[in-house]
Structure P
Amino acid sequence: MDHAMQDDRQVRLIRALSAPQSSTRLRAALAAGTEPDDSFVDELVRRCAVDPDFFVRDMLTWALTRCPRDVAVTRVVGELTSSTPQARSQALHTLSKIGDRSVWAMITPDLLHDSDDEVARSAWRAAVMLVPDDQISGLAGELVAELGRGDHDLQRSLSRALVSLGESAIPLLASARSHRDESVRRHAAVTEHLIENPDSDFADAVDHARRVLSLTNAPTVGVDADR
């Protein structure tokens, strides 16, 4: 493809990715991933930070996974320090999908404990995908520090991340069972049950934790077991 044709394609892509109709933006992201080009990376990353539609953002991430890895990873990593929460969150999601473990050091404690729930959730997911074997225990410690945070869905996401770490999380969860905060104790018991019973779902684990904590005279009110 000559430069003129490539420039024209890039202009059309940028215009389509900014279209008011989400269906147009979705098709544009699909086209960018179907015929990937490193010249698209900047615009794909920029749109990840601002597009309001979940499905469009997911397609943008897919398109980035199809672009040359070195170019995409370098550009996406730059978004991890963005002041825009959606930019950080989508960058973490994209890095988890690319699966390049060389970026592990960029999944910082600041991201794992980000004040924005969606950024923190994305950081937990990316971290368990990218963590080197010799860093699993340290990651488990960072994640256990987040026990009790947020609503039902956020707590379920954290439990899933800890379950992915397996045995490394068990002693830390056992210690958290005696935490002064009842929501931390409860969440630790839920997560322990999920590790020990991998076929159980989160709602069943919540019910189990309520029964266990009731037997030890610990407060059990406040965990939403609705699925």
Structure Q
Amino acid sequence: MSGEEILAFYKALAENNYREWFHANKDWYERIKKIQVELVTNLIKEIQKVDPQLGPLSPSDCIFRINRDIRFSTNKEPYKTHAGLFFTRGGKKSPFGGYYLHLEPGKSFVGGGVYGPSPENLKALRQEIFYNWNDFNKIIGEGSFAKFFPKLMDMGDALSRPPKGYDSAFEGIEILKNKHFVTGLSLTDEQIASNDLTTLAIEPFKVMVPFIHFLNQAIEG
């Protein structure tokens, strides 16, 4: 299953992001939804094979809604112009880290981790990485992981100084400055359109399993 039609739909939506166009093309959107449900169903099965901790999930647990929350935003466009698919134990609203596939013309990527943790979980994640730095560094430096994800993603909001209580001389201090612990691999439109999406995503997901387990161990407490 390639994502060519998924990209075509979101490209058209980005150019016509208003309710009248969306409702006039509702049949197209329903077709895209079916493709996404099939893709997510396949990926759940494949991820469960390599990460039993994922547990039982349904497609609705993994697919983010297309409607944007515009109540407090200056951007009043009503719809998201991408597909966000997140696979994590307990579903997309749980605090645990997981596996993420983002499909958007020119901006697609595969990755995962913990994004936007609560202050309590952020503190726990930093502590886990600090006290088990050798284990964490080994995970992110392992050959197959580093092949897909040479570095953790900079989300642009990292601390400028070390978190309180951590020495600036600590080897992993730049990682501890992060507010999110995520990584990602960019995918071209050509890759999305010409490859089976389940196959394209599952290989990077496989190498992320120890990374996800490490982060979730911190959140479990």
>> When P(r) over Cα pairs in 10 Å bins from 0, in percent, for residues 40-103 alone is computed for each of P, Q, which one produces 22, 45, 24, 9, 0?
In response: Q
>> Between P, Q, which one scores greatest on mean count of other Cβ atoms within 10 Å over residues 120-127?
In response: P
>> Quick check on the output: -14500 is helix-only ellipticity at 222 nm (-39500 (n - 2.57) for each DSSP H run of 4 or more, over all residues; to 500), derived from one of P, Q. Which one produced it?
In response: Q
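Figure out for me which of the structures P, Q the number 18, 15, 11 belongs to, where semi-axes √(5λ) of the Cα gyration tensor in Å, for residues 88-167 alone was derived from the coordinates.
Considering all the candidates, the number was obtained from P.
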>> Going by Kirkwood radius over Cα pairs in Å, for residues 24-143 alone, which of structures P, Q comes out largest?
In response: Q
> Hey, mean projected area of the Cα convex hull in nm² derived from one of P, Q reads 12.9; which structure?
Replying inline: Q
> Which one of P, Q has mean count of other Cβ atoms within 10 Å over residues 56-63, as calculated from the coordinates, equal to 16.5?
Replying inline: Q
>> If distance in nm of label points 7 Å out along Cα→Cβ at positions 64 and 192 computes to 3.9, which of P, Q did it come from?
In response: P
> One of P, Q was used to calculate relative contact order in percent (Cα under 8 Å, 6 or more apart), giving 11; which?
Replying inline: P
> Suppose you compute distance in nm of label points 7 Å out along Cα→Cβ at positions 16 and 160 for every structure in P, Q: which one lands on 4.6?
Replying inline: Q
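Read the figures in this text as sums done on the coordinates, not as results from a lab. Since the structure is predicted, the reported quantities are computational estimates derived from the model, not experimental observations. Cβ atoms are built from the backbone, for glycine too; each structure is taken alone.
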